[in-house]
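Participant: What follows are several structures.
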Structure P
Amino acid sequence: MFPLFVVKALTLENRRATVLKRLYPGFKIPQFRMRPIWIHALSVGEVFSVVTLIKAIKRDYPDRPLVCSVSTQRGYQVATQSLSKNVDFVFFFPYDFLWTVKYLIRRVRPALFLLVETDLWPNVLSEIAKYGAPAILVNGRISPTSYKRYKRLSFFTKRLLSNFAWYCMQSEIDAKRIISIGAARDKVEVTGNIKFDQPVNPASDEEIRELKDLLRIEANTKVFLAGSTHEGEEAILLRSFEVLKKSFSDLILVVVPRDPGRACSVQRMFKKAGLLASLKTELDKMDASLMPEAIVVDTIGELRRLYAIADVVFVGKSLVNLGGQNPLEPAAFKKPILFGPYMFNFELIAEMLVRKGGAIRVVNGEGLLEQVAGLLRNPERSRLIGQRAYEVFCMNQGAVDRILRVIQRFLRP
C-alpha cells in the first residue's frame, strides 16, 4: 500500500500538511523524569470528547506527565487550544510504519496508552505491548459498518486486539461487537460514553447577549443553528430557510461547516440565492446598519458555545449518509434537536434522545422544514424538547469515573 500512501500524501492538501510530521513524529517530545500517560485522539470530535477525562486524570495523577497525539491538522489545532492547560505535549500520531513507530515509542516511553474510540493500527499496538505499556481502549465503539468490515477480517482483528490490556466500551452493543471480532471477553467492560460527561456551563443571559452582539444578531431575533454540516446539507438548509423566512421574518440562519475550509463556498451559495450572508470573520466589514440573514462560521472550536444562542438546532452529517455528529452538546444547553436519518456514529445516543422526546429525527428537507417551523411557532414545545434532551444528558453521566477506576488497576497514583 506504500504507493497509494505516496499518492495521497502528494495530492491531498490535508495529507501534505501533516505527512512529514507523521513520518518523523516525536523528535521534539520532552524527556520527562517520569514515564507519561499517552492519550491518542484521532481528530476534532475525539479531542473534544476526551477533555473531561484528561482533566480528571490530571487531578488524580498531578505528577504524571500527559502527552496527547492526533492524526489530523484540525485535530492538532483544537488539541493545542483546548488541552494546553492539562497536557504536557501534543504531537502527531505516526504512520504505521515499523521504523517510525519504534522511534516514537522510544521517545515517548509511555507508562500507559489510552486509545480514544477506535483508531486501530497493528504496529503501534504491538510495539506498545512489546514495550510493556498497558493499552486501554477508552470510550470504545464499533459502528455497524466497521463491524461488518472487521468480521470479514476476524482472523486479523483477533491478533490485533490481543494487544489491549482492557476495553472500556460505550454500550452493551459495542461490547458484544468487539468480543465477536476477537477481544477477550474477560477484559471487556461497559463504562458508558464519556461524551455525556462534558461539563455543563449554561450561558447566562449576559453571555448570550454578548455573543449575539458579537455576531450582530438583535436580541429578539430567532436563531436556527446548523452545526457540523457537510457538503449537500447546506443546499437543503438553504431551501428550507428560504421558505421559513416568509413566515418568520426575524429568523437568522447560522451554519457551522464541519470543515471551515468550505465556509467560503457555502457563503457564495447563500449569496447567489439572494441572502445577505457573511462569514463570521468578516462581520465587522458589513454596513453597521445591516443585520445578516445568514452567518457561515469559518473558525474552529466555537460550535459548542454557539449552541447557547440557538432557538432550534440541526445536527449535521446526518442528512447525508455519513453517520451524524454529536447531539449531546446542544442537549447540554437544553436546545431542541433535529437530525437526519443517518446517525449511525451516534446510534444509541440518537435513539435515546428520540425515545425520550429530546430530539426529532427527520427524513429529508421537507421534514426538516416542517419540524423547524413547528418548533418556532410553539416555543413551549420547543422548551419541553430541550428540557428532555438535557435530562437524557444528565442521566447518563459517570463514564469518566468508571474509566478512572480501570486506569487505577494499571497505574497507581
Structure Q
Amino acid sequence: MLPTELLSNRLRGETVEPLRLPIDQKHLDLAQELIAIFTLAQGMTQGELNRQLLELEGEETDYRLKRGLAHLLSSGFSEFETVSPLDPPMLRDRVFTLSAQSQPSPNQTKTTLQSVAHQLSQELDREVLPEQVKAGLYADLPDNQILTQFAAPTPEALLHRYNLSQVQGIFYRASDVRLDAHRNDPGEYKLLFRYVKLFQLMTYIEGDADHGFSLTIDGPTSLFNPSTRYGLALAKLLPALLHVSKWSLAADLQMKDSYSGTIRKGRFTLESDCGLVSHYPPGKTYDSMLEQSFVERWNKAKTVWKLEREVDLVPIPGSVMIPDFRLVHPDGRSYLLEIVGYWRTDYLQKKFAQVRKSGRDDLILAVSQRLNLEKAGIKISETPAQIIWFKDQLLPKSVLALLPD
C-alpha cells in the first residue's frame, strides 16, 4: 500500500474522492518504463535504483505519481537482500574496536581494515581481504542492499494496484465503516468474514446468509489512541471485499487540514461495481500455520470422519461465528471445530462469549495451553463446548478421542 504522503484525493463538499488513474496508453507507457527500470536494476543496490528513479522524476510536477508507482514496485514485487560474505554488524564491531585502540593517523582506516582482515583470516581459516571488509562494513544498510528478485507485473496490473492503494489509503482516516453485503453466495460471506477475523477488526455484525449481512467496523481514528497498524489492517480488508459480488460501503472520516492543523469530517462511499481489481487470490487460505499443519495431519489419519473447512455460518447477537472446521461422519453426524491459538486477551474474551451465545452443543474448542485464560477472566466451566488442550501442535488423535465411534 501507499504511505500517506503519496496519497492523492480531492474534496467535493464533505465527500472524499481518491485519485484513480485511467488505464490509458499514457499511463501504461509510464508503468512500463518503471517496470523496465526495476527489471534492469536486478543485481544493483537500492541506492543505485533510487538514483535512476530520481532521474526519471526530473523536474516534472507528477513526481508523486511516479514515486507512488515505484513504491508499489519496490514494496510489492521486489526483494532486497544484504549480500556480503561477512556479517556487517560483526565487521563494524571489529573495525570500531581496533580504531579505538590506535592513535589517529592518515593511514588509520587502511591499517584497521588490514588488521581486521588478518584476524578474520586466522579465525575463519580462509583468506579475507581488506576490500571484502570494506565492502561488507555497511552492506546491511537499505541503500546498500541488493535487488535480488523482481517479479515484474504487467503495466495494467501495476495501474490497478495503484488505484486500489489510493482507495485503501482512505481507510487510514476512518472513524467507522458501514458495510452492507447482500444476495451473495454463502462462500463469499465466509471469505469476507474470514478476512475480518484474520485482520482482527472490531466489528459488529447483523443478519444472516439468506438476507445478507450488515457490518459496522471501528476505524483507526475511533480508537482512544489512533493506531497506524489497525488502519493498515482495515485497509487490507478492501481487496478481500472485492471478491464479494454485491455490497455497498460508507465510511466517516476524520481528516487533518494540512494548513490549519484542525480536524474536519469527511465521507467516503464505494459500491461493488467500483471497477477496482483485487490482487488477493479468490481461493481459501489458512489463518495460521497451525491450521494448515492440522489439515495435513488429518489427511494422513486413518478415520472415516471427513474434515471440511469453514462451511457453517453461526449467527449470534452482534456477530457471526465461523468455526474453522466441520467434522462429518458418513452416517450424517457432524461436529464443529474451532482452534483457539495465540491471541490477545480481548480476542479470547470475545471468542468465548461467542461460544456461550451460540447455544451449540456440537462445538469442540481446541485451546492452546500457552493461553492464560484465567488472566483473561474466562471460566472453562461456563463454556458449553467440549475442550481439547494442545501445546505446540493440534494432533488429529486428540480430536478423534472426543468423537463417538
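Rule-based calculations on the coordinates, nothing more; no lab input. Source: prediction; values computed, not measured. Cβ atoms are built from the backbone, for glycine too; each structure is taken alone.
Participant: A value of 18.6 was computed for mean count of other Cβ atoms within 10 Å over residues 159-166; which of P, Q is the source structure?
Facilitator: Among P, Q, the structure yielding 18.6 for mean count of other Cβ atoms within 10 Å over residues 159-166 is P.
Participant: Hey, another quick one. Out of P, Q, choose the structure whose coordinates give Cα Rg over 2.2 N^0.38 Å equal to 1.02 when calculated.
Facilitator: Here the read-out was taken from P.
Participant: Also: When mean count of other Cβ atoms within 10 Å over residues 295-302 is computed for each of P, Q, which one produces 18.8?
Facilitator: The correct label is P.
Participant: Next question, about the same structure. Here helix-only ellipticity at 222 nm (-39500 (n - 2.57) for each DSSP H run of 4 or more, over all residues; to 500) was calculated and came to -11500; which of the structures P, Q was it taken from?
Facilitator: Clearly, the read-out refers to Q.
Participant: Output the label of whichever structure in P, Q has the greatest value of mean count of other Cβ atoms within 10 Å over residues 63-70.
Facilitator: The maximum falls on structure P.
Participant: I've got another one for you. Using distance in nm of label points 7 Å out along Cα→Cβ at positions 7 and 119 as the calculated read-out, with 2.5 as its value, let me know the right label among P, Q.
Facilitator: Value 2.5 for distance in nm of label points 7 Å out along Cα→Cβ at positions 7 and 119 corresponds to P out of P, Q.
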